[in-house]
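Undergrad: Input: structures, listed below.
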Structure 1
Amino acid sequence: MPFAKINELELYYEIQGEGPPLLLVAGLASDSQSWGTVKDQLAQQFQVIVFDNRGVGRTRPQQASASIARMAADCVGLARYLGIDKFHLLGHSMGGLIALETAIGYPEHVDRLIIAASGASTGARNNCLFEDWAKTRAHETELTRWFRIFFYWIFTPGFFDDAKALEEALSLAVDYPYPQSNAGFAHQVRAMAGFDGRERLASIRAQTLVIAGGEDLLFPPAVCRLLADAIPASGFAQIDQAAHAIFVEKPGDFIEAVAGFLR
């Protein structure tokens, strides 16, 4: 299994495909495997690089202190480790915050930028919600129940109509062989709460696409559109019948939006 010594971490990563490098940055509580619905198809056109953020998956130590700035430095550190000078960058949710910070702090490394289901900050409501998730997770003995509550926020109502798909998703989450620790989750929550990029968006030089899920409760389309409007060279795309987990519910539409923008 490939690991890179980045900063104080042993950072787990995977590479698939050939072509222009495309770095995918996962969201809160998600790791490299979360891109499974889109990674293979994207790898037909790009050299896709996925990795486990600090605080999750196989990256160690999971209890390493986290901030969005540190995680942006991890992205750039991995690219440099791999000998990649410039790359396309796609971040989802928390990964969107990381991608914004990377584009702002390391503009020489970012070719094109895609922000999916994210904003320039998390906002007071989301910060309270995420903190409550962290507190209940720390005391929850029935993880299936915790993940079901988590799913209420990231999937559309239609997702729950398919009982088999729901049970499979819950089983995958609960039985995942590389579970996130409570401390790792809490560190990521605090990292998100500590980030606010609103005053720096005008400095982003990369051509940017912001993608919204039409039914996203966490970062609704209006929030995503405000982000797009604040970035100089930016476009906006909305994928309907999808909530926060856009590329899980609508992988084909998501791939089309991403690949079309990067062509």
Structure 2
Amino acid sequence: MSALLILGGTAEARELAGVLHGRGVPVISSLAGRVAAPRLPPGEVRIGGFGGPEGLGRWLVERHVFAVVDATHPFAARMSASAFEACASAGMPLLRLERPGWVERLDDRWHWVDDVAAAAEAVERLGSRALLALGRQEVAAFAGMDSTWFLIRSVGPPDPPLPPRHELLLDRGPFTVSGEIGVLRAHRINVVVTRDSGGDQTAAKLDAARERGLSVIVVRRPPPPDTATVKTVVEAAAWANARADGAALPDESSRAGLRDLDRPGR
């Protein structure tokens, strides 16, 4: 049977899978497998990589996928690029579901940087005790810094090497403003380092930093692939429903039929 593929790992991906599963749309959710005990969405779940764009393209054909929703993290640039290339080669409809970024307020003391390396350079100018909330794969950029103490927070243990002066805090959102203020106060944090991930699950640290008058180093998002993009689950669900209605969904659906799903009027 044909199915919709959701490239997930985000709260929006889980919500979308739940909505479509409840409506009877066959859904396969794909998770990268980098997080231990991930929160699983309803429906079929696949964990692990595809082997680049070529591997993903073959998998789409083998599983009779009729459309793809890329709902990966805003900083999962490699996976989004692979999805774009694979879907373009296969003539596969592709939609990007990406939550809006955070918006700076009047009382914020944000310092925008282009990448994690620039964030590491900025830390030494802005503070001596930093909350590092970038995800476990980005910590190595700070490994050579011995003038700053880091509170490293991530869902799972971060990838080495680590900075010489640090403490690990393994935790998963959503976080509260009062809880974040407590963390900042208890560890005497004077600068926060984060990525522009957007969403409500981890935004409380920004409110806490504003309340305490702290500087926040914010890494800008990488440029997304040039594909159709929506910001809400409602929009993504409507797009997926339209493709499901146009995809005859039985096993005998041809690749030619799948490639015609995005034609005007469908």
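We did not get these values from a lab; they are worked out from the coordinates using the rules stated. Note that the structure is predicted; figures quoted are calculated from it, not measured. Cβ atoms are built from the backbone, for glycine too; each structure is taken alone.
Undergrad: Taking distance in nm of label points 7 Å out along Cα→Cβ at positions 42 and 58 as the quantity of interest, name the structure among 1, 2 where it is greatest.
TA: Evaluating distance in nm of label points 7 Å out along Cα→Cβ at positions 42 and 58 on every structure, the highest lands on 2.
Undergrad: For which of 1, 2 does log10 I(q)/I(0) by the Debye sum over Cα atoms at q = 0.10, 0.16, 0.20 Å⁻¹, for residues 106-193 alone, calculated from the coordinates, equal -0.23, -0.61, -0.97?
TA: So the calculation was done on 2.
Undergrad: Something else now. Here helix-only ellipticity at 222 nm (-39500 (n - 2.57) for each DSSP H run of 4 or more, over all residues; to 500) has been calculated and equals -9500, so which of 1, 2 was it run on?
TA: Label of the originating structure: 2.
Undergrad: Taking mean count of other Cβ atoms within 10 Å over residues 2-9 as the criterion, which structure among 1, 2 has the greatest value?
TA: The maximum falls on structure 2.
Undergrad: Of the structures labelled 1, 2, one was used to calculate Cα extents along the principal axes in Å, for residues 66-145 alone, giving 51, 34, 17. Name it.
TA: Corresponding structure: 2.
Undergrad: Let me ask you something else. Which of 1, 2 yields 16.9, 47 for Rg and Dmax of the Cα atoms in Å, as computed?
TA: Of the options listed, only 1 reproduces it.
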